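Here, each number is a calculation from the coordinates, and none is a lab measurement. For clarity, every value in this text was computed on a predicted model and none was experimentally measured. Cβ atoms are built from the backbone, for glycine too; each structure is taken alone.
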Structure I
Amino acid sequence: MRLKDKVAIITGAGSGIGAASAILFAQEGAKVAVVDMNLKGAEEVAQEIKAKGGKAIALKANIASTDEVDKMAEIVLKEFGTIDILVNNAGTNEFVPFPVLQEADVAKVMDINFMGSFRCVKAVLPTMTEKMYGKIINITSVMSVIAGKGQNAYNASKGALKMLTQGMAYDLASYNINVNAVGPGMTRTGLTKNLFANPDRVKWFEEKIPLGRLGTPEDIAPAILFLASDESSYITGQTIFVDGGMVATR
């Protein structure tokens, strides 16, 4: 019960890493707002949590919209009374080689991966600063420090989010708000489904990962839980790479 009576918002929680985190948070005692553009997916995760005796609500919100993000925070406050934890997990990608990369491609990825997280923090910040407590966890990627071919916009967005994490940690420390990031490695999620559809490509990645396998959402969620718990109270501004050792070899 490391998150007993804490209230957590997790974006992109209708599947993958977000869903695994929501379920784990609830098992550890948190009341969870399961947020996703796919309301059906969010409702399924929330129902699984409630079936196991946990507390959860499912919300549809587009983090590219300030109005929808603000409404999301309002609903959570009305339902649960406070907000203790924010996990910025929702994200997108565009696999476009730089010679044909367009401004619109970059704008779309940055607006969701970077500005979406910014909007969510802004929405919960008044509550966290007032109560002088908060845990913010941004989901970045190994691609925040390792370039991926044809992933220029994604690299830039995750690199920017990594530095935003560090900057926010500095600025919010006086409010007793911890801001950290988790950088997943090559993980099987909906976002990477097409990437890993080719067995030869999977083998190529596995050969570059010291632990010799792709990650799963269940590999990533415990690191997010740790940063959301008071066990990490003296950690801020850090990125924990959960990547099977991939970054260590670069």
Structure II
Amino acid sequence: MLFKRRKGNSTWRGKLLAALVIAGLWQVLVWSVDGINLPSSWQVIQAMTEPGDELWQHGLISARRILISLFVALVLGVPAGLYLGRNPRVDQVVAPFIYLTYPIPKIVFLPLIFVLMGLGDASRVLLITLTIFYQILVSARDAARSLPLEAVYSIRSLGGGRWAFYRHVLFPYSLPKVFTALRISIGTASAVLFFAESFATSSGLGYLIMDSWGQFDYEKMIAAIAGMSLLGLLLYSAVEMVESWVSGWSRTTEDR
């Protein structure tokens, strides 16, 4: 346990060091660019730490949209993926639809979603959910497919039924790949979030970035960009913490 705690602290130190390096590189860029009034690293940090600032209000709205999208995608994608992975006949019917619709950039559906659902939060959450749902679904299905037959025979030899198989064997076995898909989905969700908040809305970090850009308020614009990066970092770190708690058994001896 002590070793794990040190490893976690080391990870956070590494992230802090990376943030300082990025801030230093940004400051070098500010000094090297002439004719553009870019804010310094310290000005950006001050803009992000002002209490009650609109940056935090927009950040909370963006965080809510991403969290709802991730939750819905997980609730729908994981059970569906596990079921398809363990039922080849059903998967043969559903797989062609997945292969045809998965490569389509879901962002192109944004105008249609606006027409059908309006301009509120629900349409933006739906767009993000559609994008990351496929990543989680396919990862869960592939994990279920790769389950060794020995594990199936073991639970059956102990008298376990279908529910016991899913609960004690298949679901725990698939968790590492699901968490990997979830971490990848955070980056995808952040990109789609920016696009979804750039049109027909007055809230969210994406809106704040575009609005500040239009007003030549570069300090607020860079602070909003940094805020979106911070949001992704917090979500990514939260997923890592939950993964280490619920599926730490999947780590190799060397990783420990």
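Structures I, II were compared on FRET efficiency 1/(1 + (r/R0)^6) of positions 149 and 237 (r between Cβ atoms, R0 = 41 Å, to 0.05), and the highest value belongs to I.
For which of I, II does log10 I(q)/I(0) by the Debye sum over Cα atoms at q = 0.16 Å⁻¹, for residues 69-108 alone, calculated from the coordinates, equal -0.49? Label of the source structure: II. Source structure of the calculated read-out (relative contact order in percent (Cα under 8 Å, 6 or more apart), 25) within I, II: II. Here Rg/Rh (Cα atoms, Kirkwood Rh) has been calculated and equals 1.05, so which of I, II was it run on? This value belongs to structure II.
Tell me which of I, II gives -26000 when you compute helix-only ellipticity at 222 nm (-39500 (n - 2.57) for each DSSP H run of 4 or more, over all residues; to 500). So the calculation was done on II.
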